[in-house]
1. Out of 1, 2, which structure matches 1.01 when Cα Rg over 2.2 N^0.38 Å is calculated?
2. If helix-only ellipticity at 222 nm (-39500 (n - 2.57) for each DSSP H run of 4 or more, over all residues; to 500) computes to -8500, which of 1, 2 did it come from?
3. Given a value of 1, 4, 8, 10, 11, 12, 13, 13, 11, 8, 5, 2, 0, 0 for P(r) over Cα pairs in 5 Å bins from 0, in percent, for residues 154-433 alone, calculated from one of 1, 2, which structure does it belong to?
4. Just checking, which of 1, 2 has the largest value of FRET efficiency 1/(1 + (r/R0)^6) of positions 58 and 410 (r between Cβ atoms, R0 = 41 Å, to 0.05)?
5. Among the shown structures 1, 2, from which was the value 17.2, 43 of Rg and Dmax of the Cα atoms in Å, for residues 34-97 alone calculated?
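Read-outs: derived from the displayed coordinates by stated rules, not from any lab. Computed from a predicted structure; not experimentally measured. Cβ atoms are built from the backbone, for glycine too; each structure is taken alone.
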Structure 1
Amino acid sequence: MRIASGGIQHETNTFASTPTTINDFVRDSNCGANLDGGSVIFERFRGTATIHGGYIAGAEAEPFELIPLLCTRAQPAGVVEQRSFNELLNRFLDRMRTIQPVDGVLLDLHGAMVSDQHDDAEGAIIAATRDVVGDEVPVVVTLDLHSNISLRMVQLSNVIIGYDTYPHVDMHERGIEAAHLMARIVRGEVNPVQEYRQLPLITLPPMQCTLREPMQSLIRRVNKLEQQPGILTATVSMGFPFADIPDAGVSILVTSDNDRELAADQANRLAQMLWDLRDDLRPRLTTIQDVIQYVRDHEANGPVLYADGSDNPGGGAPCDGTVALAALIDSGIERAVVGVLFDPETAAQAHAAGIGSSIHVRLGGKTDDRHGDPIEADAYVRALCDGRFVYRGPMMQGIEDHLGPTATLVVGGVEVVVTSVRRQCLDAQILRVADIEPSDRKLIVLKSAVHFRADFGPMASAIFDADTPGIHRPDFDSLDYHNVRRPIYPLDTNTVWQPV
């Protein structure tokens, strides 16, 4: 049994001003300038908490021959430049043609990529794959929980399997699930039938977190459903609301073994449960001033975490917002950290000056005018590093990554980790490599919406969702939609929905 695999992954924030190019994929994939497949992918992903790590483990357990052709991703940002998208897709397809015939294809996609010409870039990838392998070869797709799933994606795939967790700590398991299900399809043991429901509902990241209610109960329902006879898999995709496209929002998929009526009934039940929870999925935000006061009023057994999701690079934001940092400096609060701030210019300045130096900085606020102004101040260079680290927390565990030249500065008494590469601060190693032990700090501003909870959460005494400005702000009033389908709740409060 010969199974090809590949992936081109991007979560596109259409409100972001910085376009995404092939150079971003090369920088962020760590698979060489040629974005090689084969042994490079096996070496990078084997034994890691990733989808391709799961594909590899599943292939070895079945066993079948896995032929990884391409696995590339870029940090979320603005729309993917079409020429770059075409180059990446053609590279994958050219490699696919050289290995024909195959018995199946595993596609490791995100589900919220937008290019200059494709609102539904994943649909375009699946369609192009079909053109090469034909209609009879099974295609199994794994998607992020934030996928904006289109009808086209469903119609062109045999099975879609979405993550069950946010933070995404089940990627390895979903990769294994996809590999095992692929083998069963190829052997003729099952005949998957998918039922898809797209709800007129759009939700924001903080309450999509599966460590919190109501998502905990919803995912328990999904997992229980998957244990029922005749059900192969089920997916709840909460969507990515920062993509202004028609398919943005919530969708449901239930896949049965050749039983359309069963799949349809369970899809309706699951969709109804989610629709009934719609008001519970609206976040409550807290200002940095209120959090500073909370820290002063409470003795804590661990750091207070302030999730600055509006400036989350994991959702396409620039990661150089200064609003929270400016408030910390003005307050004079002690043992506070901002992790991390993307500012290659200031990082280079600090490296040129050296540890122990004092430098005058123009820090942050350089990408656009939506995340605060640059901070002009004197800064002490406390630590320097090359920014290389390995994820040790539950999410992406075992993957090597880099922040570029990184500096730990002290500005007005506040520690700031300044990086040369945009990265979401979702793993404590990102601070530890910069000589900061997060468990020793009092207040940490994290440029992350939810993913930080997997690794930082257990050490926290309290967690607050930030009320700060930005292109990833979890507040629909700050988003100017033009293309999303209407009516949709809560943009249109009188929206109704009925099961099919």
Structure 2
Amino acid sequence: MKKLIAIPLFLTAFSAFASINVSNINALIKKNRAGWIAKENPISRMSDIEIKRLLGSTDRPAGNALFEDRTKGNDSIDWRNVKGQNWLGAVMNQGNCGSCVAFAAVATLEATYRINAALPWLAPTFSPQQLFNCGGGACDYGWQPASAASALKSKGVVDSACAPYESGSTGQDVQCKKSFCENQTERTYKIAGSTKPSSWGGSATKVKEALKKGPLVTTMTVYDDFLVYSSGIYKSVSKKSVGGHAVSLVGFNDEGRYWIVRNSWGTDWGEQGFIRVSYDDKSGIGDSTWAYQTTPEDSYVSVQSPAGREYISGEKKIQVSLSKPAPSDVVITGEVDSLNMVACQSAKTNCELSLDSASLKDGRYEIFAKANGKRSQVREFFVINHEPSTTISFQGSNGVDLKKPQTGRIEFDIDVKASPVIPQKVTFVVEDQNGKIVTKRETDEVVEQMRLGFRTNTLPNGRYTIYYTAETPFNGQMTTAISNKEMITTQN
């Protein structure tokens, strides 16, 4: 059955576009000697409703409490580099859904799990999709960090392979299921508890002390200049607040007088997905915080390779790391095939075996390791031993005539036919009249039928060529299928 990805039309049909004037913001930054840089980005010309769905915390600080002790101390920590190791997972992108609370919670939990185990190689990946929709969150109105902490303790969260994140591409909630995947009970992780370092007589000192143990979930009031932050130490110069947001607080620096924050808008935003926020900023960073407590385990096991959602052909090294020596059985489970292979014949902490993927049918597989009575998180990967055959085409949605001048947001119906596996990503491309690419937007949640949008007011009025590409890794290279190309005129 074909699956349709559709962004609800009411999100765009009744909303005005609220362009952010980046030049005016940079002028205010200079006037106030704020010392940071704003730049145009895909958020700059989003509508009010689209901006709302970048946020999603119903907890919204009334204004920065500005702890009296915020200027004290001469210390720092940055969990991207502690003892020469990065203890954080990859920056994620919540996309077109107000799921920031779930992303902040998952980012904080993944780091806390590694840090408390003292093992940076663990690399857990938990599912913001399952946590969000089974915890009570919804794309249109968001969620609360306190509810996320409660859900992590009472219900737990599954690995990301069990419940992949889809809402960012669809703009729609996913129905909570009793079982997103096989063995869901075994794949569910619960925290032991949570604390609020900034509550009950909290202070900047207490927040910093908590940060030395690991990242924290925190909330903030977002002003429109935050949306176009590019680099530097952010201190808002805007008076227009646009909503509440949840992020992961991952460090601080007393010398520079700033907090270090990991956002959930992808690596194209800010400083590779991060922002440094001044102690004197009014957004409320650090005023409300949540720390997670994990239960120590007597041993740990993790699949290092293949990486999540990796496409493999031919020979592939399967690598497993253990916290203490033990034989390890690596179990591969696929849609059709099921194989058990022993990775370690003798006691080791790093195990490796060679998998000939040619012995497997093309398709999606899951892999996990067991050692010392422990089971690792599941990694998903795709086997592709035959050259992919892919076609991709698109047309205007809901009667949109691409031959007529276009204004505001328009949508396209995209049809993808692929064998033997679905492409890894689909990319929307816009070229100017000289053939120069002026816009590229990727989505890595690909299904057979999709509906994706384009904000025509993100570009100057004019004539453009638009098309989609579908890309699939094969034998170490990326094979690309190109859709039909259409010429459009933007007139905003």
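1. 2
2. Source structure for this number: 1.
3. Matching structure: 2.
4. Max of FRET efficiency 1/(1 + (r/R0)^6) of positions 58 and 410 (r between Cβ atoms, R0 = 41 Å, to 0.05): 2.
5. Derived from 2, not from the others.
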